[in-house]
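Following this line, the structures themselves.
Throughout, read-outs are computed from the coordinates displayed, never taken from laboratory work. Small disclaimer: the values here were computed from a predicted structure and weren't measured. Cβ atoms are built from the backbone, for glycine too; each structure is taken alone.
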Structure I
Amino acid sequence: MSTEAAVAPGAWARFFDGDVWHSFRNSPMAMIAAAVALACVFCALFAGVIAPHNPFDLATLELSDSMLPPAWMQGGQSKYVLGTDEQGRDVLSALMYGARISLLIGGASVVASVLLGVSLGLLAGYAGGRIDAFIMRVCDVMLSFPSILIALLIAGVGRALFPQAHDSLAFGVLILAIALPGWVQYARTVRGSTMVERNKEYVQAARVVGVSPLRIMRKHVLPNVLGPVLVLATIHVATAIQTEATLSFLGVGVSPTSPSLGTFINEGNKQLFSGAWWLVIFPGSMLLLIALSMNLFGDWLRDALNPRLR
């Protein structure tokens with residue numbers, strides 16, 4: 001126990017004295033992007049606690065309060081800061097709950113893409129030969145199709161096969177639809193880094209002493225190729241959230257009973273010409289804010305982890 005207690009402060013001290021933390025402290029853009037991203041994630045995770053209303057509790061909805069403008073406009077009410085939709089749901093609360101679904105699907109799809117792409121990239125880069133050629137040809141085939149079309153195909157087939165599926169199954173199909181087109185970038189990135197690492201002295205030494213190839217890939221090569229993967233994953237979260245919103249906007253995403261930001265934008269678009277601009281502007285701004293903060297943070301992380309770009 002005492003040994004663990006002594007190691008932990010040292011690890012944190014090395015982190016706070018390292019180049020990455022120093023770069024973060026001296027980058028106002030990175031700090032703002034991280035703060036905005038954390039605020040969005042916090043509001044989404046704790047929507048049930050901090051949201052002023054529960055937009056999915058039918059007992060609390062009042063149809064007489066439907067289509068109210070934001071509180072600062074004529075006809076608005078102070079309890080509905082960003083207005084209400086056609087069902088009387090508070091837009092601010094709906095955005096928090098909708099962001100939770102978007103972040104959940106986007107984050108889960110990125111995790112699935114990373115696991116599949118890193119595994120195949122390690123195998124292709126370390127094994128080489130026919131295995132490498134086969135995996136890379138599969139990547140080439142995947143890259144020849146637009147990712148949104150692949151996602152539309154998988155999501156459409158899933159909804160056709162399971163028309164009455166539970167929300168959890170629908171989420172799984174949507175996560176699969178976003179994850180499958182995304183693993184290729186990780187596989188190609190990890191393959192290139194692995195091909196460099198496998199010829200270095202520490203890998204050759206591990207082979208000489210009889211360490212198994214699986215252990216070499218997992219214990220020695222993998223930690224040294226995770227830097228680019230981390231950067232890609234950070235940026236890919238924003239792309240995955242945008243893809244989920246696109247699929248939901250097109251009607252093949254999450255069900256209306258569990259609406260995400262894309263569903264809100266789709267529903268608000270139907271009311272746009274009636275003057276209810278807040279039903280499109282606020283969900284769209286929320287989506288833009290999340291994607292922009294993730295992208296800016298990913299750009300900083302790329303520079304911080306690459307000594308040549310400092």
Structure II
Amino acid sequence: MFPPRFAYQAPRSLEEAISLLGSSGDYAKVLAGGQSLVPMMKLRFASPDVIIDINNLPGLDYHRAGPDGSFHVGALARHADLEWSSLLGQTQPTMAAAAPLIADPLVRNRGTLVGSLCHADPQGDWAAVMIALKGQVVAQGPAGRRTIDMKDFVTGPFETALAHDEIAVEAVVPPAQGARKGGYLKLERRVGDFATCGAAVALETGPAGDVIKAGIALCGVGGATIDAVDAADALIGQPLGPAVIDTAASLAAGAANPGSDHRGSADYKRHMVHTFVTRLLTSPNAALDASMRTAA
């Protein structure tokens with residue numbers, strides 16, 4: 001199937017892109033990697049009047065550490081850039097674990113982290129990772145820039161807090177207060193599939209091994225990405241012992257709200273959430289090994 005007719009714009013500056021977005025009404029879409037938007041247009045699930053292609057915008061293809069220890073990913077940084085980044089592997093274990101599990105190599109070569117966040121698919125990997133990391137999205141519009149906490153950015157399935165004339169220009173992970181640990185695991189029917197369920201864990205530990213900051217987020221098990229706040233809070237202030245891990249995993253499974261479908265029953269998906277969170281907390285950096293990709 002072919003998409004319906006649309007106007008195509010390829011601005012050369014961010015200011016021009018924002019102006020075009022504002023003048024195009026509510027039926028304009030921003031194109032970065034296009035790995036979600038183009039298939040939806042071909043299936044006519046999305047029918048924008050205007051496509052604003054931002055691939056010609058300079059200076060948005062970066063990922064870098066800030067002087068304060070924060071981590072910044074520009075809107076045109078590709079999944080593959082992150083997958084092969086030595087900087088990511090050294091400083092961001094949860095992101096490094098997720099990067100090679102995003103779709104397949106073809107998608108990773110063109111798709112972008114920020115674009116994935118803006119797509120807001122309930123099965124999307126990066127939204128879970130960024131929520132677990134207490135990340136933020138920087139949006140720019142006619143009035144300038146604003147920062148949106150990731151937990152507030154995704155407002156529902158395929159819906160975000162972006163105004164119609166704003167472009168997400170950057171994702172930010174705040175600086176760590178302790179030693180950063182974590183990982184990401186997903187259940188998929190085959191390599192490159194959407195997540196039947198996915199779990200992201202991000203921890204920061206003090207010198208004695210006690211958890212001083214924690215985030216746990218889930219994808220594929222509800223109508224939107226789930227911030228398992230109670231599960232994360234159960235870890236704070238204590239070392240990771242078996243009883244603490246089981247409590248957090250049980251709370252995470254309880255936060256899941258999956259439906260039964262051809263991918264599995266709701267009980268099965270909750271069981272997998274418990275299993276993944278337990279595995280990630282038992283060996284917090286083990287998921288850096290891409291061989292831990294789990295297929296159904």
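Between I, II, which one scores greatest on mean count of other Cβ atoms within 10 Å over residues 200-207?
II
From which structure (I, II) was helix-only ellipticity at 222 nm (-39500 (n - 2.57) for each DSSP H run of 4 or more, over all residues; to 500) calculated, if the value obtained is -23500?
Derived from the structure labelled I.
Related question: With relative contact order in percent (Cα under 8 Å, 6 or more apart) coming out at 22, pick the structure among I, II it was computed from.
I
Here is a further query. A value of 123 was computed for volume of the Cα convex hull per residue in Å³; which of I, II is the source structure?
Computing volume of the Cα convex hull per residue in Å³ on every structure in I, II gives 123 only for II.
To continue, here is another question. Which structure, out of I, II, was distance in nm of label points 7 Å out along Cα→Cβ at positions 72 and 272 derived from, given a value of 3.7?
Going label by label, the one that fits is II.
One of I, II was used to compute percent of Cα pairs over 11 Å apart, for residues 56-103 alone, and the result was 65. Which label is that?
Checking each candidate, the match is I.
Upon calculation of distance in nm of label points 7 Å out along Cα→Cβ at positions 32 and 208 from the atomic coordinates, which of the structures I, II produces 4.1?
Answer for the origin of the read-out: II.
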